Structure I
Amino acid sequence: MASVEVLEVGKKKPAGSVELDPVIFEAPVRTHLFHAEVRRQLSARRAGTHATKNRAGVSGGGVKPWRQKGTGRARQGSIRSPQWAGGGVVFGPVPRDYEHKLTKKTRRAALRGALSLRAKEGALTVAQGLALDGFKTKRVVEMLGGLGVADHSVLIVIGEANPHLEVSARNLPRVSVIRVAGLNVYDVLRHERLVIDRAALDAIGARLGAAGGAA
């Protein structure tokens, strides 16, 4: 079981150490599960509202443009046929739902693997004292600098709602704040460093541990 130092915001010395659950932070890293879960997440975000009109949906064209025979031209039934300018589209996109499902076991394994990858890389920091007393982006920058992650893209994981921190970090393009309930593979992988609030570790253990619930 690996242990990491707990960094105290605003202080130079660590506030102690904490043991990381090996079920979560020493899980097998399976890149094919990352691919499957990220693909599922991004597919679920697609609106699927694209649409085109086929010949039945295009207005006009109710009259045969010319008689069937005798003109020397190819026979035509409607000016809204696909070969006409302004005609309908053949096999065009229609509104659809792109979402597909993965089993809870697969999703949990993917998230455990992503967290384990960051821990293996030494890109995981456990900190306490992340709460802010006001809306101040500058304070977040100073806090990340004190934790030694200011030069990286950072995902801050908190256990409960923290409006001051969540809103203050919005103006920082490489910093995201997420609650444990919304922790996901895509956000973990797209940030270089992972900063986890000390209180959030227990919530992660309750969600992804051996007796955890939903992914």
Structure II
Amino acid sequence: MTQIRVVLADDHPVVRAGVRALLKEEHGVEVVGEAADGAAALQLIRATAPDVAVLDVSMPGMSWIELMQRITEEFPAVKILLMTVHEDRAYVQQMLQSKGHGFLLKRSASEELIRAIRVVMNGGVYLDPAVAGKLHNRTTTRAGMELVAELSDREEEVLRLTARGFSNKETAARLSLSMKTVETYKARACEKLGLKTRAQIVRCGVARGWLEGA
């Protein structure tokens, strides 16, 4: 089994120690470095090129949004999993808009961290169940209108993979379609559902249950 190489960044030594101990027990997962602030995390990612970066949202030195943007620009293959005590939906929205791959509450870490890492590593989008529930509640009314629109099987397949974090290229490969065809199906589906941003697509995916068991 290929090792999933993980960088852990959190300014609390106790949190890092707990997460490190948890990951150490998991076969196929390796912590390749730790950092206590945003700048150090970026340098560490440059030095180790991990598969997954587990980042706290409240570190000194650099905002988590800037850190995510820098990682995304320099290392688009690195999956970014945010871990935080904050349950505010705004954090999830910002994470999705910044092209992050997962959002995990620290209180859920012991049960969900391994699953979250494997989900994002496999190309999915992971949302902590507690946060996903809030997003679902918030989008129920609007999503109810969206759900009225009928998608073709291909449109739904393409949009489902998009909601889970797959790029157009990855979606094309999975469905044995051309990039142009995928883009067409995606555009049609988004037009039918009134979706314009990645965050809206993910919220739609939550409402439709596309992210469950990802």
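Taken together, the values in this text are just the output of simple stated rules run on the coordinates, not laboratory data. Since we're looking at a predicted model, the values are computed, not measured. Cβ atoms are built from the backbone, for glycine too; each structure is taken alone.
Among candidates I, II, the computation of relative contact order in percent (Cα under 8 Å, 6 or more apart) that gave 24 used structure I. When Cα extents along the principal axes in Å is calculated, the result is 95, 38, 25; to which of the structures I, II does this value belong? Source structure for this number: I.
Determine which structure produced the value -17500 for helix-only ellipticity at 222 nm (-39500 (n - 2.57) for each DSSP H run of 4 or more, over all residues; to 500), calculated from the coordinates; the candidates are I, II. It was calculated from structure II. Ranked by mean count of other Cβ atoms within 10 Å over residues 55-62, structures I, II are topped by II, which has the highest value.
The maximum of distance in nm of label points 7 Å out along Cα→Cβ at positions 63 and 103 over structures I, II, that is, the highest value, falls on I. For structures I, II, calculate distance in nm of label points 7 Å out along Cα→Cβ at positions 71 and 159 and state which one comes out highest. Result for distance in nm of label points 7 Å out along Cα→Cβ at positions 71 and 159 over I, II: largest is I.
Computing FRET efficiency 1/(1 + (r/R0)^6) of positions 7 and 31 (r between Cβ atoms, R0 = 25 Å, to 0.05) for each of I, II, which one ends up highest?
The maximum falls on structure II.
For the set I, II, ranking by FRET efficiency 1/(1 + (r/R0)^6) of positions 39 and 151 (r between Cβ atoms, R0 = 35 Å, to 0.05) places I highest.
Thinking of I, II, which structure, once distance in nm of label points 7 Å out along Cα→Cβ at positions 23 and 47 is computed, gives back 1.5? Only structure II yields this read-out.
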